[in-house]
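Heads up, there are several structures right after this.
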Structure 1
Amino acid sequence: MISIRYCCLLLLSFIAFQTSAAETPRLWAERVADATMQAHPEAWSMRKSDGDYRWAYTQGLVLLGFQRLANLEGDERYAAYAKAYVDHYVDADGNIATLELDHFNIDSINSGKLLFMLDEQAGDDRRYQSALTQLRHQLEWHPRTSEGVFWHKLKYPWQVWLDGLYMAAPFYAQYDQQYNQSKNTDDILQQFRVSYKQLLDANTGLLFHGWDESRIQAWANPETGRSPGFWSRALGWYAMALVDTYEYLEDPKAQKELQAFIVPLFNAIARYQDKSSGLWYQVIDQGSRQGNYLEASSSAMFIYSFAKAHRLGLLNDDFRNKADQAWLGMKTHLIEFDPKSGHVILKNVCRSAGLGGHPYRDGSYHYYVNETDRVENDAHGVGALLLALVELATPASR
């Protein structure tokens, strides 16, 4: 005879299973988007990490997730939220307020990814296409290394950072596909050929954060020009750049060349996934070292990249499983949700990291794990998480 206690346990287990089953990535994407809209009723009011309001890559990261969620859900609220940000900065003639083209800042390109969908919907209105043309014009004149890779910024001469590949390469590829009959495919691939070659560490299979072709910077190895360490978010930017750019390449040979970078790099990243949490550390290869921490934005970027590479048929089911495991780890360790208020708190986000500048950033381990840059709900983390959740919820047939 079945005891009452046993029946109660079965009932509780069933309820727990049903609750867990309902906690889908799609639902969580809505929660993150709704919480973001609640915290920032106007999308332009999301500040950059330096506290400024301007056309910026971080807002572009968050709002690209909104656009993709809108496409997945068919919910115009999310599309309208992203559009309002663009319309705050882009005037009727397509001029982008606060954009300073002569600064040649590669970060400025990222929010331009929002313009493609708006231009497609605009009909005869050339406003968004004009803005796209301005950003493409920046790339036309953007300074490059001797092998043709865009500098990170004019004020960082001869330097290539992994971050910059995400800012520009997918935009360049999408623009080239939609407006230029894919005439610049080789130049787009060159961005990855050179950056991968110059930043690859043969021992780990990982990529260093930055490379200074001039070897002038104090952080640069005098022989290789490479920075000293492996920053997880830099690798996350690069991983997302690879899969996003791949999606806009039409030439199978070009796709195959990019896949030859994706497979070994993603395998290397997977080797450093923390076994107990499913997440990745701020300094990816030194998880056991004092001061290191499980970092949210990079973990979300790897979830996105693994899941998308799997959906595109570039990687096997093991990578989708790793993405699912990492998402479970994020829910368990890094996310707090209040169902009454709708607030979502994303913990352990690195607010900012770079190389050089003032005060000087030396790329050392101790620089990357500085506690003052460990924050909650920073746009780097929220944007990456939203993109990851939408990707996890995207059917493989799409």
Structure 2
Amino acid sequence: MPTIGRRPGWVSTVTAIHSTAADPRIRVTFHPGPDGLQALRDSWASILAHIRRPRFFHEWDWYQAYLHHLEPDPENVRFALLTSPAGPVAIVPLQYLVMSFRGVTSKLRRLPEHEQMPLADVIAAEGISGRQLVAALLEAMRASEMQWDRLQFTGFTKESCLNCRDLAGGRPLYRDVLTSSDQVVCNLPWDAFAMRFSPNFRSNLNKARHKIARAGGASYEIANDPARVAALFGEFLRVEGSGWKGAAGTRTAICCDPRAVGFYRGLIEGFAPSGRVFINAMRFADRVIAIQFCLSDSDTLYVLKQGYDESFAHLGPGNSLLEQLVGWCFKSRTLRKINLVGSPRWFQDWKPERSNVHRLHFFNHTPLGQLHRFKYAASRRLTSARTGVVHFLASH
């Protein structure tokens, strides 16, 4: 697959796709808005039952929370249901946006995107290929005269059926690697687990542990009981919103956005009854100084958000809480992986496994679709050329 652009954290590729007709056995219907989501609940459950390891961002409750709290125009979201003679096989959520730039307006369909939703995917049963799914979806969009210039799938990992090369009949396929979703496997006791770290990082963890002990010690709580999760949610909002992200800083904390607060409450309503919401806390002198909001699936604990009290930064509270979580996961019979989702830079000290997060672009044959295609390809070539010049100058 030839590279057309490269920079740290961003890899773009383009592949020529041979024409592929949609499978006539797959029928596609579109279901708009909250009513459509509600109507698909049974079909959604049927598809999830045929996914070997469904992730939290595949689930109906995830989209319920998104649609009711984050999406500004819920009726503009359509859920494409793909059905074979054997029953439902896939669902593709499509958010609709009208984008304007210098007086030119274009139409974008995409997997729903929001800063609170770092990962995404189509919901596809085992056995359906990305090629089948995309061909059926594009054909159905054409047959229903659905207007679009660009189609975009952002946020999926290597596990997705979209992570294959032969996807879209007759159209170029552009692929970006945006970031990574890194995780550690908690398969060893702590002393053996920590041997993968650099000597400097192990020393820092030991120093932080000794500082905490000399200062009187800390206590830790890993809670997934619904009542405890509800009781800790206010503390999570307070600690996550302290410091530079809070009202006196960038105002990017969850507590500064009522829609984000509603989204996380929606996740608690949907996932906590089955014990899949975890709020993990570190207390020092009866004060919560570090906290995590997590969702779990069959084998992985995802840390969606975390925060710590900056006045206790000298105690390394973020790493200390994660150390406790690693030990807990090692003892767990089910949850053996910890995924930091956004993969913050400091997490690299933990030597995690890397999993890329991808984005795909499709461009319609409309004039604006082709204009976007040419503009995108040109920008990637320009980036590639600049990178080549920089590398040449650096080597001479």
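Here, each number is a calculation from the coordinates, and none is a lab measurement. Everything quoted here is computed from the prediction, not taken from an experiment. Cβ atoms are built from the backbone, for glycine too; each structure is taken alone.
Among candidates 1, 2, the computation of Rg and Dmax of the Cα atoms in Å, for residues 153-192 alone that gave 16.3, 54 used structure 2.
Kindly point out which one of 1, 2 the value 33, 26, 21 was derived from, the read-out being semi-axes √(5λ) of the Cα gyration tensor in Å. Here the read-out was taken from 1. Looking at FRET efficiency 1/(1 + (r/R0)^6) of positions 97 and 145 (r between Cβ atoms, R0 = 25 Å, to 0.05) for structures 1, 2, the greatest value goes to 2.
For the structures shown (1, 2), distance in nm of label points 7 Å out along Cα→Cβ at positions 25 and 249 is largest in 2. Structures 1, 2 were shown, and Rg and Dmax of the Cα atoms in Å, for residues 65-200 alone at 15.6, 46 was computed from 1. Where does the value -10500 come from, among 1, 2, when helix-only ellipticity at 222 nm (-39500 (n - 2.57) for each DSSP H run of 4 or more, over all residues; to 500) is the thing being computed? Derived from the structure labelled 2. Supply the structure label, taken from 1, 2, corresponding to FRET efficiency 1/(1 + (r/R0)^6) of positions 209 and 369 (r between Cβ atoms, R0 = 30 Å, to 0.05) with the calculated value 1.00. Computed on structure 1.
Of structures 1, 2, the largest value of relative contact order in percent (Cα under 8 Å, 6 or more apart) belongs to 2.
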